[in-house]
Structure I
Amino acid sequence: MNKKNISIVIPSYKPNRKYLNRLLKYLKKSKPEKTEILIIDGKNGLANAYNEGIKKARAEIIVTIHTDCLPMDKNALQKLINPFKDKKVVLTYAWIKEEDRKDRYYPEIPDGKFNAFRKSALKKVGLFDGKTFYTGGEDVDIWLKLKKIGKIVKINTGVLHSHLNYRGNKTLEKRKQNGSINGTLFRIWGVKNPKWLRALIMCLRYPTSYGKEFIKAFIKSKQNYRRND
């Protein structure tokens with residue numbers, strides 16, 4: 001088996017072909033040598049798609065990127081993986097610019113849109129928890145595990161994210177999904193999840209949507225809500 005320097009894992013569930021083709025065109029032009037691209041069907045959930053890609057990957061450095069994201073630098077991939085020269089680095093992440101907003105931001109917690117991981121570190125913490133997290137929350141869970149064993153580095157590069165109204169809880173479906181995510185995280189991690197207080201406030205603000213799914217997920221210790229929008 002030929003070794004690779006980078007494995008790019010792209011989880012894909014009913015992708016917008018325009019955005020996916022845009023991403024693949026960029027990668028064809030800009031990826032470093034000895035890079036493999038793995039497009040993984042996300043029908044069994046995001047965490048399981050990541051894990052399938054990790055298991056298939058032939059490289060020690062694994063980059064995750066979503067189909068609706070596009071790196072905004074020609075050498076974005078190289079910037080993302082450079083810190084791994086330090087053996088203590090286990091995760092790097094980039095800033096995000098939403099297509100429908102003017103600002104750009106670093107996610108409070110690296111969320112998979114454009115991250116790089118050390119494969120051996122992921123294996124050490126047991127990979128992503130695909131049994132507990134279906135469409136969200138796996139990012140917080142893996143971040144809390146990885147920060148115990150290595151360094152996490154913020155990178156000065158970013159991606160354009162083409163997902164209308166992604167930020168916040170603007171739609172009913174988004175509120176339900178976020179309630180399910182944070183109910184599960186609160187059951188597992190309690191106040192170690194930095195979003196715990198906001199989650200409880202959201203339960204009070206939207207008791208029949210966010211709050212209802214939060215409680216259901218907390219009781220079941222499982223996030224399994226998939227949005228319809």
Structure II
Amino acid sequence: MKNRLNKELVIRLLKYRRILNQLKNLGFEKVFSNNLGDAIGVAPALVRKDFSLLVLGGNKRGGYNIDYLSEQLNRILGKTREQKIVIVGMGKIGTAIAQYKGFLQGDFEVAAGFDVRAVDVPPGLTMPILSLEDLPEYVAKNHIEVAILSVPEDQAAECHRLLKEAGIRGLLNFTPVELKTTPNCIIHNINIGVEIENLFFQVIKNGLPLHLELADGAGSEEDDSE
């Protein structure tokens with residue numbers, strides 16, 4: 001099963017699961033591949049291919065039972081056990097992440113925040129904010145496996161080391177420092193600056209009129225001929 005679950009497929013499964021939860025809350029019992037495809041922006045045929053690959057029952061005419069599909073996706077995605085995360089670095093970025101309402105759709109809990117300095121708990125935030133010294137004991141006691149890192153650049157390497165030594169196995173890195181995945185800890189680097197630069201590139205690339213591209217190409221050929 002693990003060999004079938006590449007990154008793109010896992011992301012689609014997570015999106016399917018969220019849509020199924022929304023439909024279930026609305027009282028629906030059945031869903032069709034075109035419904036799920038429209039909701040996440042893929043072709044219905046790809047939805048059916050994904051579910052066929054994972055041997056999930058259903059067909060084009062009869063649709064899929066939402067309860068059964070949700071149960072199977074929860075099993076495949078490891079949602080059958082408690083999922084808690086911690087945030088290291090409770091400055092502006094860390095606090096904003098902690099208050100993100102979208103976490104509720106993922107069925108996991110931000111259990112605590114950690115910082116090297118005393119931090120006042122923002123209004124409406126119910127989780128504790130603890131000293132970084134308390135991190136190893138807290139992680140071990142509460143069986144935490146995943147963390148978010150949002151500290152200043154000069155603290156990233158040391159906090160990364162501390163998190164790995166505490167037993168963290170997955171890290172979402174919001175610092176500008178590119179951290180490397182190791183056999184014991186998977187790193188997802190989220191560099192907001194790079195993402196924005198890439199977005200500008202895509203906008204410029206996709207927004208360039210075709211006649212200008214052709215004109216540039218024609219001009220270069222004429223210059224070469226001379």
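The numbers here are math on the coordinates, done by the rules we state, and not lab data. All values derive from a computational prediction rather than experimental measurement. Cβ atoms are built from the backbone, for glycine too; each structure is taken alone.
For distance in nm of label points 7 Å out along Cα→Cβ at positions 15 and 55, find whichever of I, II sits highest and give me its label.
Largest one: structure II.
Which of I, II yields 119 for volume of the Cα convex hull per residue in Å³, as computed? Present the calculation step by step, with values, prior to reporting the outcome.
On the way: I: 119; II: 213.
For volume of the Cα convex hull per residue in Å³, the value 119 is produced by structure I.
Supply the structure label, taken from I, II, corresponding to distance in nm of label points 7 Å out along Cα→Cβ at positions 103 and 127 with the calculated value 3.7.
Here the read-out was taken from I.
Can you spot which of I, II the value -14500 was calculated from, given it is helix-only ellipticity at 222 nm (-39500 (n - 2.57) for each DSSP H run of 4 or more, over all residues; to 500)? It would help to have the intermediate numbers written out before the result.
Numbers: I: -11000; II: -14500.
Checking each candidate, the match is II.
With distance in nm of label points 7 Å out along Cα→Cβ at positions 23 and 151 as the yardstick, tell me which of I, II scores highest.
The structure with the largest value is II.
Distance in nm of label points 7 Å out along Cα→Cβ at positions 7 and 175 computed as 4.1: which structure among I, II?
Numbers: I: 4.1; II: 2.1.
Going label by label, the one that fits is I.
Given structures I, II, which gives the highest value for distance in nm of label points 7 Å out along Cα→Cβ at positions 47 and 159?
When distance in nm of label points 7 Å out along Cα→Cβ at positions 47 and 159 is computed for each of I, II, structure II gives the biggest number.
Out of I, II, which structure matches 0.25 when FRET efficiency 1/(1 + (r/R0)^6) of positions 31 and 207 (r between Cβ atoms, R0 = 30 Å, to 0.05) is calculated? Spell out each step's value before the answer.
Numbers: I: 0.05; II: 0.25.
Going through each structure in turn, the value belongs to II.
With relative contact order in percent (Cα under 8 Å, 6 or more apart) computed per structure, which member of I, II shows the largest figure?
I
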